[in-house]
Structure I
Amino acid sequence: MEISKDDLAATVGYLDDFVATRRGVEVWVEEPTNFNRPSIVLIAYDGEWTRRVVPSTRWGHQFAEERQLASYDAGVVSYPQRMRDWNRRSKG
């Protein structure tokens, strides 16, 4: 299932806003599975994060490169401890 142009524009706007309003953002690109489409996870320096479906893993890496953000393959590089710490703090 493809992402519509309107949905993709909204996704890019949301992700760009996340990058612009947080420090130290890095990108983890997630491969598609039988159950999920390709996605990217943006993680800020404090561990705050967001995930969005994207057209392809290539698109995810290109998004990061165009914004001069580090990007990683989520299946190769684990999510950082700061993300787990943020999740734990946010549950309270």
Structure II
Amino acid sequence: MTVHLHQQGVFTWSEWAKQLSAELYRPGRAEDGSDYFDCWVAALSGLLVRRGIADADAILALQKSWQRAAEATPHGKPILLENDPER
């Protein structure tokens, strides 16, 4: 998704690198890098919100919905958003 949005001109690679770096070095991040994916998501979300492409509350709600769907999905089955018991 990040590559596609860059290719569409939503942000430059330098903007992306700056945003991701800011997230990676934010105080409280895991020293071992185990939260790298969380940093990536936060960086992308921040860029989309600042550009007015997405709403921060909508992104958070969708993240929570995917988490509930993952928790409700039997092992070995595909995680589908429709598996969220609150949808």
Structure III
Amino acid sequence: MAEGSLIRIPMPELNEERRAELTKVAGKYAEQARIAIRNVRKDGMDQIKSDGDLPEDDAKRQSDDVQKMTDDHIKQVDQMLTDKEKDIMAV
């Protein structure tokens, strides 16, 4: 419906089936985010391993830091997914 310079599009309420589909789509996006995070972790670990001048203790500490950051970011993605699923499924 055109109202002056605005266009209004009536959108029906989401049914249960469509909500489930949107939840699956959100899950796919979350999985893509997890994969991207793991790829960054892999690049970081490769960079640490390729630095031959780095003492073994420092390399281990940096590897642990990279893994901790990876775990934290994956937890954030999982939390966002859980929140979004609740949001989508709310009536």
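Every read-out reported here was derived from the displayed coordinates using simple, explicitly stated rules and does not represent laboratory data. Computed from a predicted model, the values in this text were never measured in an experiment. Cβ atoms are built from the backbone, for glycine too; each structure is taken alone.
Where is distance in nm of label points 7 Å out along Cα→Cβ at positions 6 and 54 largest, in which of I, II, III?
Ranking I, II, III on distance in nm of label points 7 Å out along Cα→Cβ at positions 6 and 54, first place is III.
In terms of relative contact order in percent (Cα under 8 Å, 6 or more apart), which of structures I, II, III is highest?
Details: I: 27; II: 19; III: 42.
With respect to relative contact order in percent (Cα under 8 Å, 6 or more apart), the highest-scoring structure among I, II, III is III.
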Identity of the structure behind -27500 (criterion: helix-only ellipticity at 222 nm (-39500 (n - 2.57) for each DSSP H run of 4 or more, over all residues; to 500), calculated), options I, II, III: III
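Of structures I, II, III, which gives 21.4, 69 when Rg and Dmax of the Cα atoms in Å is computed from the coordinates? List each step's numbers first, then the result.
On the way: I: 12.9, 37; II: 15.0, 40; III: 21.4, 69.
So the calculation was done on III.
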